[in-house]
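Novice: Once you scroll down, you'll see the structures, which are given as structure tokens.
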Structure P
Amino acid sequence: MIEKINGLKGCNVVIKLGGNILNDNIIEDIADDVVKLSRAGVRPVVVHGGGHEISKMMEMLGKEPVFVDGLRVTDKETLDIVAMVLCGKENLKLTSLIIKKGGKAVGLSGKDGKTIVGKRIEKLGWVGDVKEVRTELLDVLLERGYIPVISPIAIDDEGNLLNVNADIAAGMIAKALKADKLLILTDVPGILRVRNNLDSRIHKLRLEELSQLIQDGTVSEGMIPKLRAVMQALEGGVKSAHIVNGMEKHSILLELVGEYTGTVITV
């Protein structure tokens, strides 16, 4: 299968991993696939979430998670929890796994090198929109064969940390890197026409169709940031975006060779 990836040699491919996937045994296979891509000359960039672990930690500390349009309301105490889970536990786990599989992984957050510059959404607390992605640090790592593993903690112009949705961060990173593809791995088999009906998966979509899916309620909650990330990426020049069932073995490789396991969106 990996031989069919040759057309992507030298291309940047951004892969976003949802928090549920990080807590499943499938993460071993995903790490292995990422390393295979790197060895084949593809330049993977991994962006990860960690929402499940963040919510679990909040509940342990007596805080109730609150979401608005799929974004976590984040006060100062919650921000400390988010940074601890994302930059510590989850980033360390994923980076270590990729290294274990033979890859040259480097763990970092969006604040490092001011890679992700955010603008605060004050009604949500210390949550940020992505204002800018600076690729200087990523360019150096990719040129030297390293695999950046990025947690979505941004920094604003005043030096404050901000909690940024991982899907949005991945979309903006893909745009800034002029990536060939954006893959968003989740625990559902793509975009569903009918909620909870796995047989209603939409196999292919055009960029112009995405807004309607949000407006008519076909997608809701956590899928909304994913579609917004896809819009930003495709409008910024990324050739295709894929919302993929990361719970299936080798879903990354299958998607990249055209054996689509999720929903592929193009301009």
Structure Q
Amino acid sequence: MLGVTMLVTGCFAGVLAGLFGIGGGIVIVPVLEAALGFLGVDAAIRMHVAIATSLATIVPTSISSARAHHQRKSVDVEIVKRWAIFVLFGALLGAWIASQVHSRVLAMVFATLALLVATKMVFLPETRNLTEGVPRAPWVPVIPTAIGCFSSMMGIGGGTFSVMTLTLFNEPIHRAVGTAALFGLVISLPATAGFIVAGWGDVRIPPGNLGYVSLIGFACIAPATALAAPIGARIAHGLSQKRLSMLFGVFLLIVSLRLFYRALV
């Protein structure tokens, strides 16, 4: 039953990855955390294992999703070249400080940002963006660094942050989604390595783990997400820019409300 639950979760996460350029962690982390609780994993490391395993599954998902979007010429390679090193640094930093930051504070910050952008995309789609294009100012590297840092801390592929940011910089939604899918790989690889090192030798880790990464969870979820990601990409390119923006805004609204609930309850 547990294996079936993880396979279904992987398929759903894969479709979301292709559709919105996200890594699927928004779905994977809470399901894994609940499953680990059912298996009796120590509550003190349960979220660490869920986040680390989610990040590991995002590696093949991001590759599959990014390839599907690249074939449709919807990956902004120039932005990836300029931002990748900062996203990677942020991902390593996030994995390192994950255990030091209270998840409630992080959830509130993310939920507030997501709610503001969701409101714009759903209710004010014709309003002006922050800029006419992705800026090149000296302060800009702070943005991809933050994307990598917060994403790895939350066990997500960065698509939620990346798509929000790129669309505010007037990047077309389809290219924002495709570019975010590639950033997911830049985030998930170093972050996964960081969680493996951080969890190495922890006596509370359940059997079948590599550091904080559950190899069993990875084996069940990763193939399903990688196979389902191209389906989401096909759906995305079958929608108009306005409809895809609206759909992503609704998705963000649901995510933000869920995070507010988690932080306040």
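Bear in mind that the values in this text are calculations on the coordinates, not laboratory data. Just so we're clear, the structure is a prediction, and the values are computed from it rather than from any experiment. Cβ atoms are built from the backbone, for glycine too; each structure is taken alone.
Novice: State the single structure among P, Q that was used to calculate Cα extents along the principal axes in Å, giving 48, 44, 34.
Specialist: P
Novice: Sticking with this one: For mean count of other Cβ atoms within 10 Å over residues 61-68, which of P, Q scores largest?
Specialist: Q
Novice: Still on this structure, please answer the following. Given a value of -26000 for helix-only ellipticity at 222 nm (-39500 (n - 2.57) for each DSSP H run of 4 or more, over all residues; to 500), point me to the structure among P, Q it was derived from.
Specialist: The correct label is Q.
Novice: Could I ask something else about it? Work out which structure the value 23 belongs to, where relative contact order in percent (Cα under 8 Å, 6 or more apart) was derived from one of P, Q.
Specialist: P
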